[in-house]
Every structure is written in structure tokens, then in C-alpha cells.
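Undergrad: Each structure below appears as C-alpha cells.
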Structure 1
Amino acid sequence: MKEFILKYAPLLIQNMAISVYNSFLYKVRHAGKYKVLRDYYALFDRADIKLVEEEARRRLKIFLETATSDSEWYRKFKGKSLNEFPVLEKEELINNFETIRTVPDRKSIVSYTGGTTGASMKVVYTYPDMQERFALIDHFRAKYGYKLGKRTAWFSGRTLVQTKDLKRGICYRDDYINKIRFFSSFHISEDNFDIYCRAFREFKPEFIVGSPSSVYDLCKFALKRGLKAKGIVKVFFSTAETVLPHHCEVIVDVLGCEIVDQYASSEGAPFILQCKSGSMHIHPLSGFFEVVDEEMNPATEGEMLVTSFTTHGAPLIRYRIGDRIKLAPNDYKCPCGSPFPVVESIDGRSTDFIWSPENGKINLGNISNCTKNIYGLICFQVIQCHENEINVKVVCSSRFDEKEEARFLKAIKVRVGMNMVVNIERVSSIPREKSGKFRIVKNTLVLNNCS
């Protein structure tokens, strides 16, 4: 029905259908214990850390008991403590999903991840879990003035817009009831900038939600034309991707708004949320994070294993989600006053790095910094298929001349090592993943287990 309506119905009918459907979704998400949970999270924001830790332990105990009672996969671990559970690999979750899950599709909310690492995953939420996740995220965003019904521009992986729409100057669909404009993240390009600019200025959103690379691209095109739109947007809530320094610099310059980051996942990972002092706080009542090194030993910097309290439909216990974080020192006290643990950095998926025989792992943040002070570079993507060689696709303007290319190549070589073969290919565009996300790094050495 969705495909039919989006393909054949007039634009007005499409927008009305989206408005009604979204309102139905929000009604489901805000039902049940949603309001009680909003109060619950507000209460523990102000609680003593000992009370928070006690509550987190209580919730972990209940979650493990429920999982080992209801899930066939976890039944054999009944009565065990968290560290006695095995690490759950992504491949195991996909291949054994039917024995891990606890509820059938008809009694749950079913969705799918975008498959940016090569495989889309089915996700099953119970209704109370979905309501709790929205209670927490709405409580978080309310601190910055957001509530449902305020004008919001949404940049996500929804495939709502078709090529024929762009020819008519349309790059979005509207939710009239909830005042949300869903912008296509698949058609952002310099050629289509004027279409997006007109739609944005006409809509005048107070808030933006979505992937930082999409908003960054549009802001970079705006800067190139000498355009700025300060005073319209109050807050940009970034989702789906890691916010990088160059994203912040350009977006703030063009929109003049506050950028607020958050970490979760389509699979249902616990939340890491940014406070008003700029720190990223692990929310201990949404789940339990373990940080491990390459030998799976506890560490302050490394890969995450997540146990999420809102995944009763398909329990995630010590799930190896593939993202990496660095914890702040134990004695660090955030100026915001929150006692919740602080994450110093989130590097994104563990496969988002380049492997150098000379320098080891070069993470996404370091790769992205290659663009600093390089003129004419619009965007780039690094692909590694061989240990001693990388291919770099570059979308650029005429300002990216031989001199700028040499500077860019030098910046890459400084990071990956002077012995690495670097092939630069100029292209007109770089496709996004099926989810609408843009990948700066695609490491097929890791994806194919060839490293």
C-alpha cells in the first residue's frame, strides 16, 4: 500500500496518508506507560548516583531473569550473572534470531536495520519497550525545547521522493498534523541544492533531526554560494552517524544553531546522550555498556558490548554491536552536574577505519580530518580492499586543482603511512548506503575477514 500510494497518488494524498500514519505511530508510542516513564527518567536525572546505580542493578537483574525465562536461546543461562553470558556476535543474532526472540511478529513492532555493514537485520520490539525508548528520547529532547508538533525538518533514510518529484522542484514529504517535513537524504547534491534551499526556507523549521552528513552537505553548498540561514533553527539533533568536527564547524557557521548528539542503534542499543555542557553521558537506566580491548578484556577504550533493557522482544545481552568508544577518566566530573558516566569519544562502527601495516588502525575521525584546509573538496570516500592500497573517491569543484590534490594526498599519507598506495579518483557523486547514510570509510578487508 505504501509503495502504491507513493508511486501513483497525488502529492496531497501522499502527505495526508503520511500525516495519518505518523499520528497512528505516535499514538502507539505514547500509549501504555509512556507518561509514567517520562516522569521516571525526569526523577532519576536528579537522583543521587548511588540510587541510580542501585536502580540499574535492579533493572539488569530483572532483564536477565526475563530473557532467560522467555528466550529459548538464553534459557540455558538462567541464574547466571552478566559476565557468565557469552558475547553475542552479529552473525549469531541474524542466524539464530527465531530462537533468540521472545514474541511473534503479530504481538510486536517489527523493523529492519539499514544494512550498512552488508546485512539488513530484523528487529522486534515489545510495545512497552518501544514506549520506553520514546519516553527517554522525548525527555532528552525536551531539555532543548523540543516537543512533538513544533516545526521539524527530518533527514533520514526514508525513500519517499522520486526523480520525477525533483523535476517538479520537490525534495520532501509533509506530515501536516505533526508539522514534520521529511527531506530526502538520497538526492542531496549541488545540482539539487536550490530545490532543498527553497523547501527549507519556506518551511522554516525550529528543529532538525537526522544524519549530520546530509545537513553538512547542504550547508557546504550554501557556504559556496555565500548563503546563511541563522536564526531559523534552534537545535539540530544528530542521529544515525558520528558527528565529526568538520560537520559542527560548517553547520554552525551556516545555521547558527546548537548541535546535540545522541547514540543508540536500530538494533536497540542503550543510549548515550549529550548534555548541555557538551559531554556524552551513558544513560545507565537504558542498559549496560562494557568496553573491551581486542582480547575482550575490560578496557577504557575499545569496542562496546551492549546489554539493553529495552530489548525484551529479542534480548541483546553482551551484544557486539561493532562500535568503539573511549571513556573519560573516572575522576572526571561534568560541569552539567550529572553523575552519569561520560564518554570521551565515539568512533562509530569498528569497521570504519583504515588498516595500515605501517601505522595500524586509523579511525574515522582521523581520516575525516584529512580535509582540513583543503579547498574545493566537496566530499570523499576511502575504500580499502588490499592491505597496502586504498582507493579514494573524490567529489570536487574546480578549486581542487593539482596543488590541492597534492596537499590532500599528503594529509592522507601522513595518517596511513608513506608506503601505502593511494589512488585518487575524481567522480561526480558518491552513492549513499541503502539506509541513506553516507560512509566515509568502507573497509572490505574487515567485512570479508581478510585482515
Structure 2
Amino acid sequence: MKKDSIRKKRNAYVLFTREPVPGFTKTRLMPYYTAEQCAELHECFLRDIAHEMMGRDFDIIVSYTGGEPSFLKKTFGRKAKYIEQRGNGLGQRMENAISDVLAMGYEKAVLTGSDIPELEAETIEASFAMLSASDIVIGPTSDGGYYLIGMKKLLHEAFDVKTYGVSTVFEETVSAIKAKELTVAKVDEYQDIDTNEDLADLRRRIVEDIHLRRSETGRFVAENLRISVIVPVFNEEKKAGSMKAQLKKATQGRSDIEVIFVDGESTDSTLEVLGDDFTVLRSKKGRAVQMNTGAINSTGDVLFFLHCDSTLPEDFISEIKNCMKRKLFGCFGVKFDSRNFFMLTNRIISNNRAALGGLAFGDQGIFIDRRLFLEAGMFPEIPVMEDYEFSRRMKRMGYRPVMTRHRILTSSRRYGKSTVSIVKTEMLMWYLRMLYRHGTDPGRLRVLYKDIREKH
């Protein structure tokens, strides 16, 4: 079918965008993402918009810049029309795009940017409907700008804004329109994706919205999560080498993982064993203090708190990322390096406590959205029970942990080897939690819960 024979519809949706070229698109997300990742994210936005808008009762006009629109034409196909942006500033280029589209004979033109991956066709259709009773329709963004503007005839007043990209653009635009006694309608607010904070907000919506989770953008954001592995250590010369080797293997050739060891005033050769393969911080002794120190100095989207005496399952990184698509808080299932019947019982109780009771303990490898961790106040800096109290706090906030498919192997060294020692330790832990729930000071509990690493 020849291009001229395609039946033109009454309304035109104008996608105002650029060809996604690395180094020239979504640059405000650098260096969080590489130039190539920024371009790939923009491609995801465009594919999601194309999927949403194609086949609707309006024509698609792609107003582009950035060179030959090869990706745009591949994505939107032959049924879309393509016009190159012209003009010096953003306002002038948008005005010219709408002017060019209305000059084609369309009754109404609605223009949006391309960094709104959640944009729904219903919003565009509602905009056309609103233009039947209003001169202009506009769609605000959560940062004070706007992502959508539409009209039936070219109205210069809609672009009479001195500076774009500031938090007053929407307010100034509406004021300029009303000052000319023009009527303006407002459609749904969306959040455009420009900054790291915008991405953090988007990740939360991905967890809540299965449709967004399955979108191109949702998959990209989930797969490109950055994880900070935080390992508190104290007198761990016997375990630090094994943990370092595991993490070195897992992070080889990857830029989405950072590892931070936090030493709590070790008196043995732990620091020498750790060397300089990963970041090593120093803090006061205390698991909560050490983990919080690591979190504050980390850069990841997800914080993974790991005990040094653990053995990680294969591809634990993918397991964490898969869980974080569905929840903002999770842990691994746990198993112990002992075949004793009572340790098996302990494993079952621990995993059920997390899966059914919503309480994850530190030896299960807690992982959590960074921003949520900070909002929750981090780990309470108490001598013991910091993981227990943190899980209780998360539960009160309405968050229950999601568990990974595979389990983390944890040392049973605290329990000893004999059945008597294991049962006594399990009873002691139960007793300490009971005392804590009834308000006993954690400092007093610390006396009963001796640190076995002090012997090293």
C-alpha cells in the first residue's frame, strides 16, 4: 500500500522525541547508567509507547531529532508519519511540531514526550475528548513540568514560557494560557523518568503493577538493578578468605555489583586476609553499626546484608533481582552445615518464620530496597536483636519478606557439635527473643549472648 493511500484520521498523536543514540539521550542518568544503557532505556520507553499507541483511533506522528530515525521507523513502522524537529529552543520546537501537524489537516493534535513509559492510550484519547470543550489540554508531571500539550489550532500563548526544565513550567504555562482568556483542561499526572530518584520511584511502581513489570521498561529496570553486598566482619580470619573468593567469582566482569566489607575493630588478621580486592571500611564493633556504615557508604539500589560465615547459592545475584521485581524486601531460605536432627528442625522453623511469620533473620541474607531501608531507619544500633527488631519494624510498616528459591548455607559454629549444645543454644535464643519482646534491655541480653568470635 502506498503511503499516500493510508486513510488519515481526524486526530494526531505527536510523539516528541529523539533517535536514541548513546551519549545523546537520557544523559541525566549518567554515570548511574552507561551511555549505552541510557540509550537502551530510551529504546524501551519507545517500544512501550508504540505497543500502547498502535492501532488506536488516531494517527501517530513522530517528531524527531538526533539524525536519521532508523530505530524510530523500525519501532513505529510505516503507518506512522515522521517529521524532523525545527527551531532553537524546546518551546519553539514543540510549537513548530504542532503547527506542522495541524497544517496537515488534522482537527486536533496532542503532543507528548517519550520519557513517560507508563503513558496509556486512554490518556491520549481523553485529551482529544477534552479538546472538544477546551482550547488547550495539558498533562502535568510530578516534578512541576508537563508531558502533554494539545490544541485544535496553534496557540502561541501555550509556549510563552521563559525557561523549560524547572519546577514551575506547568504553573507558568497554565497562567499564560488563562491570561489570554483561553480555556485549559488537565489530564492525569505522570512521572517522567529523568533522574536516579525517578528510577527509584519507578522501581516501586514496578513492584506494585504487574503490567509495568512485564513491560520493556520494567524488565530493563529490574535487570539493571545495582546491588551492594555488605559484609560485617570481626575476627573472621578463618572465614574471610572463603567469603572473599565467593564474591570475587560472582562479581567477575560485572559492574552492577559492589562489595563492601565493614570491619569492627578486629584483633586478628582479618584485614590482611581481605586485602584490597574489595572496599573495606572500618567502624566500631557491633553488627548493626557495621551494616549501617556499609549501607551509608554504598551506591546500590538494593542492599544485601551477608554474614561472613555463609556459603552463597549459585547465581545468587539473579535470585535477588528476580525477588526484587515482586517485593522491596526479601531474604534467602537458610540451611545449616550440620546434619543434626535439631539443626534440621532449626532450618524448618527459620524458613517458616520468614515465609509465614514475616520475620527474616540476619543469617538468611536480608536484602532490601535502599530507599526503603533508609526510610525504615536502618538497623537499630543495639548490641543484639538488630535483625529481629528490624524485621518487626518492617512488618509493622506493612512489608513482609519474599524468599528466594535457593537457600544460603550458614555455619552452625555457634551451636556447637553435640546435640546437647545445639538444644541449649536453640533454647537460649528462644528465651532471649522472649525477653526482648517483653522489654528487656538489649545490653543485658548481650551478656547472655556471648560473641564466639571473641575467642579467636
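We did not get these values from a lab; they are worked out from the coordinates using the rules stated. Computed from a prediction, not measured in an experiment: that's the story for all the values here.
Undergrad: Could you tell me which structure in 1, 2 was used to calculate helix-only ellipticity at 222 nm (-39500 (n - 2.57) for each DSSP H run of 4 or more, over all residues; to 500) as -10000?
TA: Answer for the origin of the read-out: 1.
Undergrad: Kindly point out which one of 1, 2 the value 14.0, 56 was derived from, the read-out being Rg and Dmax of the Cα atoms in Å, for residues 187-234 alone.
TA: Label of the source structure: 2.
Undergrad: Given a value of 9, 33, 29, 15, 7, 3, 2, 1 for P(r) over Cα pairs in 10 Å bins from 0, in percent, for residues 179-338 alone, calculated from one of 1, 2, which structure does it belong to?
TA: Of the structures listed, the value fits 2.
Undergrad: While we're on this one: Given a computed value of 25.2 for Kirkwood radius over Cα pairs in Å, which structure among 1, 2 does it belong to?
TA: Comparing all candidates, it corresponds to 2.
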